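Throughout, read-outs are computed from the coordinates displayed, never taken from laboratory work. Computed from a predicted structure; not experimentally measured. Cβ atoms are built from the backbone, for glycine too; each structure is taken alone.
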Structure I
């Protein structure tokens, strides 16, 4: 089963490497990683999508992540009401006549063409992973040359907090 793990970490050299190494050594498959600065200076937010077989495995992951010195908070936000988005860039082979068709296909997805060359266009789309997968399936017959996806970035909606959230530092008080 797919689980979405949100972490806040100190923005220090090697933190990402230590966390991915921990998950790799325990043979957890990381589907995607998204990392960026948070609202607090010196703190970054990470969002991992991992595949696990049991609830016990996700509990183990959370316990192991909490043992890391640079990790401030860990939460499994999979079952919460969350805001989750992904960005994809899709380079599609085109002809002058197929560009109009592709424009019509991408419009309902609120996607946009951000680059045009003689033989291709680059489409930018944001949204839930299922939306991106659906757009990719529709443009695939034209010929996809390249795809780059960011992975999911997510956090809980509104002011809700996870009961699995663990505070390790007074930095957030």
Structure II
């Protein structure tokens, strides 16, 4: 049973269903993701298990329906922030891709509610100074917020690869 489940979620049939669902049930977030994709059109892009991944010049990640945005491990400015440690940066970028892919499954589950539940909650958690300070001063991991922990769990379960856990 596990082998059949694994093969289905990695099959071309599932990828087509995934794209169809993201473009219908997840239309709102996928439309915003497409606009952001076009803004960052000059950045490298690839397919990541059915989603469209943009590797942009920031250490932040973002997921909007069919589109995920993760750091570009080839960007010289980002590499400097990792003291030239290319393998460490590449590993972090891949783990973030798994995490952001987990958010795409939240989009599949929640559909049009995704932006108003996961999106707003995650944005506040990542950007508001109050929460940044809480994480820094109290050592609260970023993944302790329910939306982020859920994204990690989904990405890891589907892809069977580690996600970000900080």
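Once distance in nm of label points 7 Å out along Cα→Cβ at positions 95 and 119 is computed for every structure in I, II, the highest value turns out to be that of II. Source structure of the calculated read-out (Cα Rg over 2.2 N^0.38 Å, for residues 55-126 alone, 1.21) within I, II: II. Structures I, II were shown, and Cα extents along the principal axes in Å at 43, 36, 31 was computed from II. With respect to FRET efficiency 1/(1 + (r/R0)^6) of positions 23 and 135 (r between Cβ atoms, R0 = 35 Å, to 0.05), the largest value across structures I, II is given by I.
Assign the value -8000, calculated as helix-only ellipticity at 222 nm (-39500 (n - 2.57) for each DSSP H run of 4 or more, over all residues; to 500), to the correct structure from I, II. Intermediate results must be reported in sequence, preceding the final value.
Working: I: -8000; II: -18000.
That value comes from structure I.
Which one of I, II has relative contact order in percent (Cα under 8 Å, 6 or more apart), as calculated from the coordinates, equal to 20? Write out the running numbers ahead of the final one.
Working: I: 28; II: 20.
Attributed to the structure labelled II.
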